[in-house]
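Quick note: the coordinates plus some simple rules give every number you see, no bench work behind them. On a predicted model such as this, the values are computed, not experimentally measured, just so you know. Cβ atoms are built from the backbone, for glycine too; each structure is taken alone.
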Structure 1
Amino acid sequence: MVLLEDGTELNVVRAGDPDAPVTVVLAHGYALDHRSWHKVVELLSPEFQVIAYDHRGHGASGAASKETATIDQLGEDLGELIERAVPQGQVVVAGHSMGGMAALAMAERRPRLFGQRVLGTVFVSTAASGMSETTLAWPKAVGKLVRELERAFGPIVRAVREKIEPAKTAGLRWWLFGDEPTDEDVDLTADMVWGHWPETVALFRPAVDRYDREAGLMVAGEKAVVAVVGDEDRLVPEADAVKFGGTSVVLADAGHMLPLERPAELANLIREVAAKA
């Protein structure tokens, strides 16, 4: 755990050599947790210190409130995490979805820290502007179906609940993945998303909807930038990768969950950012 200045604890998982000259910090997406990065952590830990953490209000970290469930606060948290958990050495930040927004907010709000300590940023499945990634919470058709099922059958016994869960998971599989995800990846994602439903999803939705990325993009662009998106991502269009400047990458046959679907490619892109710097 890392204790932040306001008393909130962030759940932090470390791997690799703590004395490595470069640390990779991985920020997860909306309604997910650090486990979404587990494949990337395994691939990078032989070369770098790797830190994956849970945003406030997510996973095993401390709770968020209406006042602190903002992208600006997540950016402050990320900056403070770097200062406290990685007091020395250089850092590469990779942010998935909302985690990419947190990285932008950190660059904007802590430009000195960003300029001195961050070698570059990898934006993974991150929207560059207005489009709301919070459709992740409830795709309209799937969400309506599941809500109606739960309203009708929720109070009844476990046997009915077991019929609802496959409908939820099937909806997430279609919405978040490419054509051929593994069952393990889908199950893990479902466990993360439904573990944050409905409280965290509702609490952070306004912040993700309204976050203005433009100022953060200007600061982040002063260092190495890679933006990567899947060509089957239903939340973030391919064209958004170009808007970040730097290097844009589109991965074939992949959806929104690139840390699970394409960990080797992401690990290579992170290595390239570290090497360029």
Structure 2
Amino acid sequence: MILAGVLGSPISHSLSPLLHKTAYEFLGIEGSYSAFEVTSGQLQNFLNNEGSALNSVSLTMPLKEEALSIADSVSDVARQIQSGNTLSKKDGLWNLTSTDVEGFTFALDSHNRNAMGDVLIIGAGATARAVIAACNGVSRSVSVINRNPDREIAIRNSAPDLVIDFISWGNAIDFNKYDLVVNTTPGNTASLFVDQVRATSATFFEVLYNPWPTSLLSKWRESGGYGIDGLDLLIHQAISQIQIFSSSSIDRFKVAKMLRLVGEQALE
């Protein structure tokens, strides 16, 4: 039986409990899934105490990097991007991996899009590392708008086969130079770029679903560009987690279509 939860802070807005529980019922999987407020530095303590009964855990910020230091084993992909969003317990040991990388790829694919062209990533945190790992060996070029130069090494390590161009935060951006633009920054952090959005043929991928929609995604769509919202990423990384938690194969796109409707209703 799956005894699961999503951990992070803040966590009250999370749609993960709704999506996981809906999927469990749809698939006939026995399990429970709840949200737990866990702040930075408290992951190990939570798992040892309040969360000791859990055997499956989804992680959001600020715990994705902290999990590396408490897991008994770490997958290659989580080690590469120095971030993990999925803990699963086997024989009393916690195994850490990330479903964000393939979740991003499946979300793109569900819109008949890909990352094969020139890609611009806004932000350089844990989610950006997952996105750039998905671009590794696929994209023609990747540029990263970065506020913190200290994160550049981790970004490069996440995509060793790519030559990455870093752009200083606040620079004027010609979005028409790119085929795919991905925003990985929290809240409306990237709203300062709204006035620079013009009519574009590029695809915009917003990893967030809170706020819904972000101002940048709204402006992109108003300008005639194709926009993908963060609900699709949430759904596809969740489906990958459910496959891990349940040790079973799932009809991904059938489940994703159903969860999309449920998620949209919750966000309206």
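Can you spot which of 1, 2 the value 16 was calculated from, given it is relative contact order in percent (Cα under 8 Å, 6 or more apart)? Corresponding structure: 2.
Structures 1, 2 were shown, and mean count of other Cβ atoms within 10 Å over residues 47-54 at 13.4 was computed from 2. Using helix-only ellipticity at 222 nm (-39500 (n - 2.57) for each DSSP H run of 4 or more, over all residues; to 500) as the calculated read-out, with -10500 as its value, let me know the right label among 1, 2. Derived from the structure labelled 2.
Here the criterion is distance in nm of label points 7 Å out along Cα→Cβ at positions 199 and 231, and among 1, 2 the highest value is seen for 1. With mean count of other Cβ atoms within 10 Å over residues 31-38 coming out at 18.6, pick the structure among 1, 2 it was computed from. Going through each structure in turn, the value belongs to 2.
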